[in-house]
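Right after this note come the structures.
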Structure P
Amino acid sequence: MDDEVEFCSLTEEFLRDQYTVKVAYNGKEALRQIQEFKPDCLLLDLRMPELNGKEVLKFLQTYHSSVKTLVITASGNLETARECLEMGALDYILKPIELNELSDKIRSALER
């Protein structure tokens with residue numbers, strides 16, 4: 001879930017051989033996809049239109065706490081990272097991230 005189309009396209013292309021991948025470009029679409037698709041793992045940007053990543057995390061914490069969530073953001077700080085981890089995110093990752101490293105983090109999250 002990220003509003004950066006290029007990041008989503010590259011990530012989807014890289015991961016689709018290993019996983020079933022769905023993409024959403026805003027928070028409302030993210031919630032719809034979560035309800036319909038029921039993902040095991042979610043890559044979540046914090047800055048998205050309509051609903052931000054923290055609002056999506058709050059929804060997940062209440063209704064889908066089993067979803068393994070990795071927050072990926074281009075602009076982060078220690079306080080935001082702490083808040084996201086307290087809200088149930090398993091990792092807080094700063095962009096740019098190398099796709100093989102991201103794949104390792106997804107695999108690790110799914111093994112938890």
Structure Q
Amino acid sequence: MNNLPEFATGFFTGCCILLGILILIVMIRTILGPKVTDRIMAINMIGTLVMTLIAVIAFLIDESYLLDICLIYAAISFIAVIILSKVYTERYLADKADAKRLEQDSEQQKEDEAK
């Protein structure tokens with residue numbers, strides 16, 4: 001352990017506990033949704049909270065290699081959110097095109113029946 005005063009050690013320990021509780025709350029939000037966009041944002045929030053937790057633990061136990069892990073986790077989390085957003089956007093646009101095609105087909109059927 002480093003030479004932190006006792007109140008600072010207690011403060012950082014309390015921060016770790018609070019961050020753990022917040023991660024659990026956001027996990028519940030990820031499961032409940034209700035929309036995919038809410039879930040993507042919750043996953044991004046979990047990544048941010050985990051990075052903060054790693055940084056606080058690195059300071060608390062005075063291990064600088066944990067900050068390197070935190071940076072790697074930040075990069076992976078960023079890439080994951082971009083990929084999830086891209087997949088969701090493509091899916092949304094495909095569903096929208098399918099709905100438009102179905103609408104045009106139903107209009108065409110009504111016109112054919114009217115003739």
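Here the criterion is mean count of other Cβ atoms within 10 Å over residues 24-31, and among P, Q the highest value is seen for P. I have -32500 for helix-only ellipticity at 222 nm (-39500 (n - 2.57) for each DSSP H run of 4 or more, over all residues; to 500), calculated from one of the structures P, Q. Which structure is it? The read-out was computed on structure Q.
Of the structures P, Q, report the one carrying the highest value of Kirkwood radius over Cα pairs in Å. Of structures P, Q, the maximum of Kirkwood radius over Cα pairs in Å occurs in Q. Comparing Cα Rg over 2.2 N^0.38 Å, for residues 32-71 alone across structures P, Q, the highest figure comes from Q. Ranked by FRET efficiency 1/(1 + (r/R0)^6) of positions 16 and 104 (r between Cβ atoms, R0 = 30 Å, to 0.05), structures P, Q are topped by P, which has the highest value.
Read-outs throughout are calculated quantities, based only on the coordinates presented, and are distinct from any laboratory measurement. Keep in mind the model is a prediction, meaning the values are calculated, not measured. Cβ atoms are built from the backbone, for glycine too; each structure is taken alone.
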